[in-house]
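Pasting the structures in now, so scroll down.
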Structure 1
Amino acid sequence: MIMVKKKSSSQRSRKDLLGIAKLAKLSISTLVKWDDGTLSVKPDTELRIFDAANRYYKQEALRIKDQLQQITDIEKRMAITKTAMKKALHALKN
């Protein structure tokens, strides 16, 4: 039995497809055609794609969370620097 994926209005980005293809051990062209609905795949292949997509998006979420933490750390350092600069300027004025 071959499953046909229906076209969706929210197709994945090329970057996402590359990551998913790598995890699913499929060619990018196969995954692109499957994603846009022009290629039918076997159920076990489709399951591999969904499993790979799940792992990929979990990895992306962790990567984004890490980036957010880095930005938060930078903002904290900037706030500390700003406070120190204000104190230094205030000391110079007095």
Structure 2
Amino acid sequence: MNAIKQVQVAAVERRARQAVARRLGHVPADAVLSVTRDPERRTTVLLHLNSGGNSLACERVLNDAGYAVTDLGAAPSGYGVLLRVGARSEPT
């Protein structure tokens, strides 16, 4: 497994779209999938998804790719799920 040193928005979005496409067979046009820099932590990004199933699929794919993923629960808007994605800590 590769160690992720810096989290890039485009890389997380690409992997998330692949995970949703693998789960559903395609990425629906109305799917909520957005990635933004985390305003609270400069080294992480926030992944907003519209379903718990998509969230689980993305979490699995991102973990397998070497990212640390934290489920933040419901999005502040009340619609969808937020995941915080960062670099996995090196084992000590």
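Any read-out appearing in this document is the output of simple, stated calculations on the displayed coordinates, not a laboratory observation. It should be emphasised that the depicted structure is a prediction, and the values quoted were computed from it without experimental measurement. Cβ atoms are built from the backbone, for glycine too; each structure is taken alone.
Given a computed value of -10000 for helix-only ellipticity at 222 nm (-39500 (n - 2.57) for each DSSP H run of 4 or more, over all residues; to 500), which structure among 1, 2 does it belong to? Intermediate values should be presented prior to the final figure.
Numbers: 1: -26000; 2: -10000.
This figure was derived from 2.
When relative contact order in percent (Cα under 8 Å, 6 or more apart) is calculated, the result is 33; to which of the structures 1, 2 does this value belong? This figure was derived from 2. When Rg/Rh (Cα atoms, Kirkwood Rh) is computed for each of 1, 2, the one that comes out at 0.95 is 2.
Looking across 1, 2, the calculation of distance in nm of label points 7 Å out along Cα→Cβ at positions 24 and 48 that yields 1.6 traces back to 2.
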